[in-house]
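Read through the structures below before going on.
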Structure I
Amino acid sequence: MEITEFRTHAEIEDAHWWFRARREIILDQLEKVLPSGQDNLIAEIGCGTGGNLKFLSHYYRVIGVDIAPEAVEYAKKRVNCDILLGDFRDALSNKWQHVDAVILADVLEHVEDDRTFLQDIISCLKENALIVITVPAHAFLWSSHDVILGHQRRYSKKTLRSLWERLPVRQIMFSPFNFFLFPAILIYRIMRANASNSGKSDLKMPAAVINKFLYRIFTLEKLLLKRMSLPWGSSYLAVLIKTGKT
């Protein structure tokens, strides 16, 4: 990710509709299996500038890891928890036995060898630990936004599920999300397809009324995701549980 994007994330992610709704959806999925409370430790790998950690720290003990010094610098200013710089394999080497869940919030698409990355996380986790994953969906939505954010790919159901095939995990939830707003996102990406590359991502803070409206629409999906898998969306959400030794 370009350095300017870290600043943008830090400035808007607490209030921006997309980040807020995604955080609440992640929390809902965690609380379905893992009771909130300071007895349970959540590790966010690829924690970025700390927005998820700041939110989740009200419900769990949290720890963050990121390989980008700029992201860690921003996160440490914003979150009162351990934020570790470096490869998660080394950074969490003496903490895995305490980790009850790992969050990978739009991280795997940045990783060249995403299967090995996920396999290494699973191999380190204790039995019954959770892995909550979100990723961008659909190659046809690829745009300069993905390039600027440093994405390697967008996922299909098949390519995402293939990452944990034959690994010691059980899938307990899988669904597209950002369902209601998907048609608008698709139209926006089509309209932008032939636009000149501005050198910036699509992330920007909309007007307050619009931001509130989009947040309300997106958070409606929490109720649906408690009961069903959604038919489509611009992202995928998966929840896995470690079932045994690797």
Structure II
Amino acid sequence: MTRPRGAATTAAGGLVTLAQKVDPRWAAVVVIDYQNDFCAPQGAFAKTGFDPAPLQAVAPAIRPFVRAARNARVPVIWVRNAYTYGTNWYLSDVTLEQARRKWRGRYIRVPVCAAGSWGADLYGGLRVRPEDAVVTKHRFNAMVDTDLDLILRSRRIRTGIVAGVLTNVCVESTVRDAFFKDYYPVVPRDCVATYEKAQHEAALSNIDTFFGQVTTAGEIVAAWRGGRRKDRP
């Protein structure tokens, strides 16, 4: 990937500090799967025995974080699932076998993120703006068989700041692949969630050790504000 002009780097061309990684010149915020079927009390996961409260709890952090990104002129990319249709075009026999064994009827008896449904809509008052990009995925990993990588490369993005759900499933899967493709993943821990605290903490530990940098929304926003102050004459 071409290094943006003016990038603060090491001698090897890499970004080192958090401020360097989240610089608006080459960072984007990627919000994954913050949809009703995962987060709402009437969603598919709540209907099949999961308490969505931990996912709902991060909405008050995600909303201002997205606003701050826009104020800092950081692109916002929404990644949304489209899994279940009247006619199945995307769920393979492998996926459905796993669903039958482990997923409590979801994807088979209980539709998940059907195209055009309320369950597929964004949760918590979040809204897509005309200047935002929207990526549709059909697997946990947002880098697989989507145009996310194309969007990032076309904008010369080096850092994906990943928010959303689930920490240990779609967030971690996407972060891993982004790292393998030589992006810098940054994850604000207060803007991601999953249903069980132990799985959330384990995923964050795994990401921070092997695949990216775990921080907070406040630290990222402070870096953006610090950058604006430095840019002033």
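Taking volume of the Cα convex hull per residue in Å³, for residues 161-216 alone as the measure, the highest value among I, II is held by I. Matching task: -9000 is the computed value of helix-only ellipticity at 222 nm (-39500 (n - 2.57) for each DSSP H run of 4 or more, over all residues; to 500). Pick the structure from I, II. Answer by label: II.
Looking across I, II, the calculation of distance in nm of label points 7 Å out along Cα→Cβ at positions 33 and 137 that yields 1.9 traces back to I.
For Rg/Rh (Cα atoms, Kirkwood Rh), the calculated result is 0.97, so let me know which of I, II that is. Source structure: II.
One of I, II was used to calculate semi-axes √(5λ) of the Cα gyration tensor in Å, for residues 65-184 alone, giving 27, 17, 13; which? Traced to structure II.
From which structure (I, II) was mean count of other Cβ atoms within 10 Å over residues 73-80 calculated, if the value obtained is 20.4?
II
Taking distance in nm of label points 7 Å out along Cα→Cβ at positions 105 and 129 as the measure, the highest value among I, II is held by II.
With respect to FRET efficiency 1/(1 + (r/R0)^6) of positions 49 and 113 (r between Cβ atoms, R0 = 25 Å, to 0.05), the largest value across structures I, II is given by II.
Quick note: the coordinates plus some simple rules give every number you see, no bench work behind them. None of the values given here were measured: they were computed from a predicted structure. Cβ atoms are built from the backbone, for glycine too; each structure is taken alone.
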